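**Q** Listed after this line are the structures, all set down as structure tokens.
Nothing in this text is a laboratory measurement; each read-out follows from the coordinates by a stated rule. Remember, it's a predicted structure, so these values are computed and weren't measured experimentally.
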Structure 1
């Protein structure tokens, strides 16, 4: 059984990956704030990610596999405030460097928001349709630097949703469900498109990618292109909540621009071929997301039974 260290386990993706991976591996998580308590995982509260701190964590935890879930791992449909509250992606370079020196497998969860439309699926090498925003350019530079310092690294671009282990900081799907359940107005649009995938489904595919020793950049998402309003409609229908009101009509005078604002749907044919799987359907992911609040997984992510933890 390998030791897996998840950086950014306080987010929905980090927690979802932990839930899937701990079925076969020992998982330790590093969170950037206290109060995170996931059943079966040891949690370390740490805010420093400089060279000395990273080396200390590696020496004390002796991981076989490091997964970095920074701001880019948060759904591109999330608000800027949600993404900005996560561990900055720049720290992935320090972790990737240390992992390479120690011979440790390294994976970074990145975002589909490095791309923008119009009207197409984006392959891993689609450099003709990169998003030109400063956020996207910085993220692509970080991806490139990670691969420069660690040629064996795996970078997963995705748009994942799931339950946050911190009830006070819900992310896209959870916030949407809370608003629908409370009859509150929702602010979603029908202009941007993506193929969001449930974080636990992403975790199962990541396990397979790890076992196949995949390297470089890989796209993993659901099999269906959808916009946020359609996602809200399906979530409401499947959770038996009130249907959301259609947003105000918008007359476009040009392409939709902005980080995660346009067409970011990923072409996952390479992942499907390499992993020998079919990408999950969005309705299956939404259905599982709803059931996870009922079958005990959400309670596990917000465990009241304190695991051994320490501050760093």
Structure 2
């Protein structure tokens, strides 16, 4: 089936857009700019030309995401809408993409397209102050973690309680020479995970990496809440820090290339949340970081099958470093 056959007509998009804005915008035309298949979903981009109540003609780009799992699409749309209505709509500097509509017949969520560039693009720009960038992102995360918990999503498997045993067993088959190190890491994960305890559960993004956060001037905009859940705030912090390190390792060959940025991000987040027990938070951060790196290695070798076996020692060594409670102290 062609991509466009999985999408509603432009007339349907027009109706959904006008219904969202009520009498605020009269659509002149809708153009489908592109449609790209992804794993278990498809991404479409639309350009809407509309007229304001004062007669001014403007354009807005929209992103449409088609979900193969309808319930996941509904959950993601409801969560994005909840965030928009409970803090991010009223703060233009720290915000999320605007939810427009969810068209259940097509499993299609429509949202505004984020302006600017991803953090992954910005942090490699030599003209950018990465510590300032880290501070802004810490403010964004603190704002999300302050939004009241909601029960709009049922408890389910998340990255925080991911199947570490499956990762271990897959990696053991893929890199049998590292069997003893993998086994030791796995047992450490199992032992320490049972001891995890947080003073507070918050709403978590669940996939807060450098390509899901956009910067436009001093505005921070987050996208893609498909993996949201509630849990330990240290998990979101660790995951983002880990994704900076993975990006720098892949592009620069060094996990610690952006270490000043990572440490500043963590320090700023803790400054914004003084009620947290700092040392307990850092201990959990280290464990979550090791788990995230372990999952990232599994993704590279066992899901993408990249054959990049030269990265194994570096990833496992970094996991071991975090499990020794070093790296963020």
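**Q** Say we calculate mean projected area of the Cα convex hull in nm², for residues 177-216 alone for every structure; which of 1, 2 gives the highest result?
**A** Details: 1: 4.6; 2: 5.4.
Comparing 1, 2, the top value of mean projected area of the Cα convex hull in nm², for residues 177-216 alone belongs to 2.
**Q** Using the calculated result -13500 for helix-only ellipticity at 222 nm (-39500 (n - 2.57) for each DSSP H run of 4 or more, over all residues; to 500), pick out the matching structure from 1, 2.
**A** Values: 1: -10500; 2: -13500.
It was calculated from structure 2.
**Q** Taking 11.8, 33 as the value of Rg and Dmax of the Cα atoms in Å, for residues 225-264 alone derived from one of the structures shown (1, 2), identify that structure.
**A** Matching structure: 2.
**Q** Supply the structure label, taken from 1, 2, corresponding to percent of Cα pairs over 35 Å apart with the calculated value 14. Can you show the working numbers first?
**A** On the way: 1: 14; 2: 26.
Here the read-out was taken from 1.
**Q** Sticking with this structure for a sec: Here P(r) over Cα pairs in 5 Å bins from 0, in percent, for residues 17-168 alone has been calculated and equals 2, 7, 12, 16, 18, 18, 14, 9, 3, 1, 1, 0, 0, so which of 1, 2 was it run on? Mind showing how you got there, number by number?
**A** Details: 1: 2, 9, 17, 22, 21, 16, 9, 4, 1, 0; 2: 2, 7, 12, 16, 18, 18, 14, 9, 3, 1, 1, 0, 0.
So the calculation was done on 2.
**Q** In terms of relative contact order in percent (Cα under 8 Å, 6 or more apart), which of structures 1, 2 is highest? The partial results should precede the final answer.
**A** Working: 1: 24; 2: 15.
Structure 1 gives the largest value of relative contact order in percent (Cα under 8 Å, 6 or more apart) among 1, 2.
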